[in-house]
Structure 1
Amino acid sequence: MNDTTIVLTVVLATFLSALGMGCLPLWRKLSDELSMLRWMTGLAAGFLLASAILIAIPEGFMIYDEGGGVDFDAIPASGLAVLLGFLLLLVFEAFGFGHDIHEEHHEHAHEHGHGHVNHPSGVATSAVVGLTIHAAADGLAIGAALAADELHITLPILLGVLMHKLPAAFSLGAFSQHERNDRKRSLIDILVFSAATPLFIIITWSLLGDVSEAWIGLAILFSAGSFLYVATVDVLPEVHRHGSAKDVCLKVMLGALAIIAVMLFMDVVGLVEHAH
């Protein structure tokens, strides 16, 4: 497949998977899927951590160095990119556009059999905006990986994004339906969220197509920072709320091991270039 076909395939996969998962709670009870949702969330933490630490950070540094770097006198641009990726999501959450705004509804619905939690007006819109910002950051990560034109970088990052995006889409669908009590408006919320990642994949891939490798490396490192934020600040605390330390450890380790298994498989079949 040529590059455009690969990008379009990834775009369709991210859009359809999020749309399908987001629509599930519009027709099914949330309590029926909570166990699966929590397992996926725990695995997502491991996926994101492993993707950031084993793929995005080392490969991002390597690509950045091969591209000749970017001139900054006092601050290493590569490290700054990771930090900015982390801090940007922190700033968005500080202004109320977070990733966990809907979690109390899940907990209440599970414990009491209904989702009647009083939220301030406009909270559904804030939830959509917050999750859409996260989805856009995911699109940047995948787009940067595609721009690097290395399957062994793209595939683990794509898997990490999907494992995180699917429970997020389900959560958004459930929360929007509860808050709006209007299936059509909830479907619009899900469509907006689902379209954010594909849109930013295309934008990032297009913008990075004619730049030096150094900038592609910085984009990947920026994405690594956002992955670390989502995994450690958003996902792991949520997993801890609903399971014992051993349970959390198991889920996160299984997620990380899954990424390692993918890396080993790609190495065995010759998809990893050991010398850049």
Structure 2
Amino acid sequence: MTETISHIVLFKYRPSITWADFESHFETFMALRTRCVHPTTGKPLMLSMKAGKNRSWEPFSKGMTHGFVLDFANQEDLDYYLTRDPGHLAFSKAAGPLIEDSVVVDIRDGILFGPAAPRPLAANEYKGSCHCGQMEWTAKLDTAEHVLCHCDTCKRLGGGPYSCNQIIPKEDLRIFRGVPKVYVYTGASGKNVNCYYCGNCTSHVYHHQDAMPDKVIVRTLLLDGGDAMPATGEIFAEGRLGWVRDLQDGLKGQPNGTM
């Protein structure tokens, strides 16, 4: 059975789109056929590409006006194209304002049953999960690092000397499993801080401050690989406990399982 995957994309363009914008968009899309190459082999990621305007007389198009069919040799090549290829990522960002709606379907010829392909992580994207596993999410970090917060609220919420965080754009956090509960308190700014956490195990996923409506504060230690990220900064340093900076391996450890 062939592994070839057909990536089928249908677009409904905005009524306000100009012919010049459409022509540029279409030419850029078609150029991806040769521009998008494998990072190791240098060969084109696509096996073939077809495109055209909908010409069906049946009333089932749902408003989609144009279709594109991109064939890839395997799931790995398609995943790289979707999440990491710089040419495609730039095209997608530029195309957003031109498109009112879209439909995307990936098929393998002859495969009629089975699960969908797992979603790959994009560049600088990390998967996170709570303690019980009922919540999972991804977060994009420009740099894999922790910023320590020594405020009294973080100490009380987490029961530790500080929390590990990073402030990221709101759209760079994606929760794909579970629905968090929320606890609201008044922050140092005098505005509300919304703390989103797993309702079962109480792991804090992220905070959203009314003072920063376009940003969220993610708990970086809950991300895969978080234990290997360095701490590169801190806030509310005046609240740092006196022994934190001096804490080293000299503390007497407890055997695993005694806590």
Structure 3
Amino acid sequence: MYRFTQDCLIGVEEIDREHKELFRIVNDVEELLGNDYKGDKYDDIVKLLRELQKYSEYHFQHEEEYMKKIGHPELELQKRQHREFAVKMSELDAIIDNRQEHELLDELMQYLVTWLFRHIIGSDMMIGKMPPLKEWEEKEEYTYTAQYSTGITFIDDEHKELFRIIGEVHRAIIHDYVHDKYDEIVRLLEELKNYTKFHFGDEEEYMTAIKYEGLEAQKKAHDAFITRLEEMDLEYVDDNQQKTLEELLEFLVGWLVNHILYMDKKIGK
């Protein structure tokens, strides 16, 4: 079951309310998938997916309108992600035409459920929390400061390393004399993926050892972050190198700062 916890709240009442409704639909889907006592689930599955399709369209429109209103820097990225979901959702019609495709229907439903959860935790959490890139640069928020200390030495040291990598992303942005930055972007993405996997593993091992009650929420947030990096479209990256770096910096700083301040600092208390 996907629990809508305090860690899922983004602080925008309307969007939080819609996310709760999406979680309700998602959990209805999960419950149906796990119900071994129900025979033919086909009609119920289709009904739930239609509900998910309709409500997600309604929600995405609201979300994008709000992001445009506040000048959120990841609006275009969110639009692309929403379109990807809608394209996947469109596969439903073809499957419905063939009632024998139960396995494909189950696979589609599982994909949509997982995507929605990761999207909320990995992307939507940043709505309203990410000033434009120029403001980040003016404040130099991509550097580690004492405010991010958790009081746990090895976690703080690993956070410092993450901020160092973020600093490299920033330097790649301001190096205008480098025309083709594709190789550097790919290198940075690989370094980020490898180090965050290492760091998250360390962090989760420690939380397991101390029986930290927020472990599951942390794991889900970590998984969503890694998925966000792994799903970056390299073709888009190659065609939009400078924009990719700016989007990456905004995402990294926004996600890491909020994750440390609102989740990781609780570990040391």
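Out of 1, 2, 3, choose the structure whose coordinates give distance in nm of label points 7 Å out along Cα→Cβ at positions 153 and 233 equal to 1.8 when calculated. This figure was derived from 2. If you line up 1, 2, 3 by relative contact order in percent (Cα under 8 Å, 6 or more apart), the top spot, with the largest value, goes to 1. A value of -25500 for helix-only ellipticity at 222 nm (-39500 (n - 2.57) for each DSSP H run of 4 or more, over all residues; to 500), calculated from one of 1, 2, 3, originates in structure 1. Structures 1, 2, 3 were shown, and Cα Rg over 2.2 N^0.38 Å at 1.30 was computed from 2.
Every read-out reported here was derived from the displayed coordinates using simple, explicitly stated rules and does not represent laboratory data. Note that the structure is predicted; figures quoted are calculated from it, not measured. Cβ atoms are built from the backbone, for glycine too; each structure is taken alone.
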